[in-house]
Structure I
Amino acid sequence: MAIKKLLIANRGEIAVRIVRAAQGLGIPTVQVHSMADANSLAVRMADEAVDIGPPHAAKSYLNIDNLLEAARKTGADAIHPGYGFLSENAKFAQAVEDAGLIFVGPRPETISRLGDKAAAREAAKQAGVPTVPGSEGVLSGADEAKAAASEIGYPVMIKAAAGGGGRGIKIAENETELAKLVAEARNEAQAAFGDNALYMEKVIRDARHIEVQVLGDGTDAVHCFERECSLQRRRQKVWEEAPSAALTEDQRQAICESAVALAKSVGYRGAGTLEFLFDDRSGAHYFIEMNTRIQVEHPVTEMVTGIDLVQEMIRICGGEPLRLKQADITLSGHAIECRINAEDPSNNFMPGPGVIGKLGVPEADHVRFDTLLYEGYQVPPFYDSLLGKLIVHGPDRAGAIERMAAALEGLTIEGLKTTIPLHKVLAASDAVRANAVHTQFLEPWLAEHPIAPE
């Protein structure tokens, strides 16, 4: 293993996850933290900790100079970016390499190519991967958008080329709406990403969100099967499963082979996820984007394959060749993940930090809780509301849902409002149990099934 000391350029539950993965490999860790995170669980667990600035992320977790200085000061020779923050920032990856350090992720040029959604579509086409009908590259202006929409057919989705997290996306039902929404999407993309480039895709109604986990070493690549993430609110994933119960074996093979084809064609290194829309009616899948990092929902894949994805990406980026052969990667049972956020689902998901009182976590071989919490911890108000992820494994989907329902009853987080009540209702829902869901399912369903205060 070329990596001797790993700096974790992130916070929260993913930082804890990376510390544990590194410990399993015998690699010492350096946990950076803002002033607000000085007492975080990751800081307590890591071998060393470095304060990198004030609470606001722009002055700490997004400050490239401070991160590199922390690595220099501690002698860390590698940096793991986790997810979010700078994880898909090609400039950061290049700065890490220029400093003579190892970036635990893809090469900077790969991040640049796949981080631009329009360029990623072109890469997918070149690899023979199906894409959603859409514009050829970015849109130069309103006239080109109008012409593209006329050819694609309404409704169309206008998307930020540098987008993510559901921002910079607008749906135009007709030509009258198009010009107004193009302007709005351009302004939103500029504000969110510093890049106002847009592209366009046809809207596929009631599609499922299927994503494929891949691992590559820059030469070879394999898939670790798929996850389904169709239960979303405001384009943010809420509940994730592996594998997808909606796919036949032939469909599973086709979508996973598509993912590997693209990963190989770009010389992908590390862990990555290719996201697809799946049309139940036609059985067709369409590539939409690739996330060049570890995903929030990676634990469900780990539960059904037995592969530690974070350790594998550390090994690969540390210089080891891909250890896994495709024939050796198999599925076992079904896993479900519920994202537990510091939000009140009975009050329009209003976020609210607080001090953790009693923390009770169900203990069983089939239950895992990835979290940043401990009793007495002050959840800071400056960051994402994710508190942890409750993951269960079952012999099949029905068994996993039953185990999730039981695990949710056994999970206690006192001191603030959480989304546990939402997940209890979802686990009991006939529609969820029947897998009669799609990406537009949850919000109308919530309007008809308001979550009662707990």
Structure II
Amino acid sequence: MRKILLGVFLVLSFHAKAQQSENKLEIVPDIHFRTFWMSTSYPSDFKNDFALGSSLNIGTKITFKERLQLHLGYRLYGNLWSSDLTSPDPLSGLNNRYEVGLFDLLNVDDKFFGKLETLSLGYSQSKWGLRIGRTGINTNWINAQDGRLAPTAIEGIHTWFSPNSSWDFGLWAINRIGVRGTSKWLGLGESIGVFPVGRDVDGNGSQYRGNTSSDWMGILEVSHEVNKLGKISFSETLVQNISNTLWFQIERNRSKSIEKGTWFTGFQVGFQHGIGDGGNVDPILRYKDPSDVNWVVSGKLGYSKNNWITSLSYSHLDGKGRWLSPREWGKDAWYTFIPRERNEGFGNMDALVTYVEYKVGETGLRPYIHFGFHWLPSLEDFQANKYGFASYRQINVGLKYKPNKLKAVDLHLILMNKEALGSKSLTPRQRYNKFEMLHINGMLNWRPFK
């Protein structure tokens, strides 16, 4: 990767010199300090946990002649205070799920560590651009997320093209992942299994961790603005030897006046199928069944007026086998996603979620609430229910705060509760890390040069 970066740097530097004779160098520090408080409490005999962690990214963006940019960033992590995150819960025998992910999942005893988070070289013009190296990403199924001390990032090449204001094209070629909650950069196959692996289709513990083979990923993105119809988007996420995911989305805002408010709608269709040998020729060790074929539809209807935003979303997943997208790589793309839980790993699913947000004048305060029902396959259906999750209800009460006089600072507080639906009794292993909890997240960000 270093040799490739050097070669691209020399080529693009020569091109920039040929295009413009006047030298212009801009150096901007890239500093991001983040503190995260997380705690999980249960009313029963389960083990309660908490953690206070901080991270500091120290880097810079060097821009040459407004087109060539070098981006560097190294992030330091620290476990400032926590309960014993390495000891299992005595009642269920399971390990901590949430707080341990703030730090290094590959070495849970490591209190302080560092990671070269960003090392990329980019070149851009008015209609196209190219970036190579370690960089951030925000696509439908590979994205940064916001639930840990640092974002998920990728190593590879990203190029984009915008011929006019209504069309955008993007292409990603990825060979390594910087998984949030880890200290290392991992190959694609290596990265699958860093998070809990769940059950295989026979109900036994999955064994794909360390046994998954996938060398690269390609992502194609296309979006087009259409008058009176809205924004139409399409993406294809091809993971070599594992899966191919097609995603279509159309969104529209309809507003007549500020007084009457704005209606907004969204519709999504997804299709996923297995390819290759699913990560391993041995069915016991593979991540995905190559014969899997799944589809999903998701819709959203919302209304905003003055300081209020409300929406109602619904998703339905179905097909043959499991819809799989590694939790190490990003959050769900469908509209019914609620932070602190995902609905990946199921053969069928229905979800109904409402969202309400209020802007408190010009104070910078934005309280909100997520309230959702998620109907999942039977716990005994191992093939359709990877993580042994019962149908559940989830409530997130949150508060976002961005002070008007402190533009570099933002705060985010989330209080989350999940409860199983129905009266069916669950074992301690089916409850711990999943239900009957009060889960609290408090996040503070400081970006002085953003």
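Where does the value 2.8 come from, among I, II, when distance in nm of label points 7 Å out along Cα→Cβ at positions 43 and 115 is the thing being computed? The structure behind it is I. Structures compared: I, II; top value of mean count of other Cβ atoms within 10 Å over residues 195-202, i.e. the largest, recorded for I. Could you tell me which structure in I, II was used to calculate distance in nm of label points 7 Å out along Cα→Cβ at positions 51 and 427 as 2.6? Of the structures listed, the value fits II. Where does the value -1500 come from, among I, II, when helix-only ellipticity at 222 nm (-39500 (n - 2.57) for each DSSP H run of 4 or more, over all residues; to 500) is the thing being computed? Working through the options, I get structure II.
Consider the structures I, II: one of them gives 3.3 for distance in nm of label points 7 Å out along Cα→Cβ at positions 91 and 211 as calculated from the coordinates. Say which. Comparing all candidates, it corresponds to II.
Taking mean count of other Cβ atoms within 10 Å over residues 123-130 from the coordinates of each of I, II, which one would give 17.4? Derived from the structure labelled I. Comparison across structures I, II (criterion: distance in nm of label points 7 Å out along Cα→Cβ at positions 155 and 323) gives the highest value for I.
None of the figures in this text is laboratory data; all of them are computed from the coordinates on show. The structure displayed is predicted, hence computed values, not measured ones. Cβ atoms are built from the backbone, for glycine too; each structure is taken alone.
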